[in-house]
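Take a look at these structures.
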Structure 1
């Protein structure tokens, strides 16, 4: 487990700059250069190893492919510290490591209240998690409230926290609050997509007036919005576009798909669309990160190359009555 008391974003940034600028990555050379301006070399390297961003072979520090790609982006950015923070959080959340397990343990203490995840630790919990807490604050993942007694998850990460914390034990009241929050975010995402569709069809005002927010009319329709393509079909009329909106984490784009929605996707084929809209916080979305997938039955459901399918709920029904079960 990395020693979070001795790790900071500035240290990671400085080490990243050294790695991106050097072809000679002998450990002694990197350490000597690093220690001229920053402390705790071994602890910083240990974190990057734990996150599978680097590996050390025969006394050489070798960046993994994912880290190499990020370093190219980092060197071109004018906001290096900001994108580094987001990248490190993404690595912690996406990978199953001792760091992610420790984070999940820490997050299990948080409760959903007044639209945010919060945790008021006792003295022993403050001491136990002080290193991780300080590092997460440095990453802007969480912050102290005005009383400086309560930890609060930043809005940007509230959605991904729902996914993590839901796997822990929840009271009925907490569960219902989270479910209501999901409903509110889902509706807001649908409204955001309707605005997007209105902009996309701005050259066709007659079509804009016919866009339908189906989810408000028929919850069993299997899609949320009925819109139109902006190119006429063979008959000269615009084809319908049946849109299922999913408010997703900006990290994984994970979403849940009901059997009814899958059935409609198969039925409507290329007229059915998934709109995966990343959530920034409860009231805002990353419209630039919107992924539009046409014919998702072919391109998602039957596409194991690009999408991981997880069967979380399996339905059963009784065939024969009167069974005796020992």
Structure 2
């Protein structure tokens, strides 16, 4: 159970958030900040610094600055591994006598338990370890977040659909749940219908429009629609691959089921194709199975390249669209 703001400030003056999954660590840091300071208090009560550019003296001075119009002074240093290594003795001294009105938050990639600094931490603060969920653990992690942050139940089907639309970036998924909780304001359960209404329809419509242009061989139209997606949706860099993958995966599964002699109505029911069914199956007739499969393979390669910093989503997605439109996969 989360502690009150006042009890956290008295008991825990130093937080170390460690983990190798940047989005998860960043989310945990922001959740902690939300508990410590109200948004309107951050102008005078928060100091964020580049851990590679700030000096230890500046950090300690900020922590010892008396808070103004806030209950405490919060200092955040992200990616602070090098800062900790270079200032270990100074930090050990501060851990021995932390300022009672300052809260230090360090995010690090690793935190060695055998160091003197790590052994001092439990006396004045708390270690928060963030582990990246495995793909099969994501739905339950999202359901847990919905309960804890918003007192909402998130069904497994809804969680899986959200992942399909948004991708597996944990911070982005949490952000989408925040929006869904407001959207489902009077309801206790977040369902696939909420996700389709708030998130899915606009992004899927955009993805459908791009794929339609590709199937028609309209290269200019396909690229133009894709660029509009990035221009109109600030989250497109995180969601475009997921939206394309969702649509192509559903086309692939539908093509396989139709090939087994299953009726279009039954396929639509199994794959939850609730709207624009005629348009969906019309697209499907134009696209051979091997072409859909090749598109999915390239999307997986794009996803990996983007996550490892080898490509930008906008460039990689445009290359995919050019290949789809030119039928050169």
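In this comparison of 1, 2, the computed figure 1.07 for Rg/Rh (Cα atoms, Kirkwood Rh) is attributed to 2. When P(r) over Cα pairs in 5 Å bins from 0, in percent, for residues 32-95 alone is computed across structures 1, 2, the figure 4, 15, 22, 27, 24, 7, 1 traces back to 1. Source structure of the calculated read-out (distance in nm of label points 7 Å out along Cα→Cβ at positions 72 and 288, 6.4) within 1, 2: 2.
Given a value of -12500 for helix-only ellipticity at 222 nm (-39500 (n - 2.57) for each DSSP H run of 4 or more, over all residues; to 500), point me to the structure among 1, 2 it was derived from. Structure of origin is 1. Tell me which of 1, 2 gives 15 when you compute relative contact order in percent (Cα under 8 Å, 6 or more apart). Working through the options, I get structure 2.
Given 16.6 as the derived value for mean count of other Cβ atoms within 10 Å over residues 232-239, which of the supplied structures 1, 2 does it correspond to? Answer for the origin of the read-out: 2. Could you tell me which structure in 1, 2 was used to calculate log10 I(q)/I(0) by the Debye sum over Cα atoms at q = 0.09, 0.13, 0.16 Å⁻¹, for residues 120-263 alone as -0.45, -0.77, -0.98? Structure 1 accounts for this read-out.
Since every read-out is calculated from the coordinates, none of them should be taken as a lab result. Note that this is a predicted model, so its numbers are computed, not measured. Cβ atoms are built from the backbone, for glycine too; each structure is taken alone.
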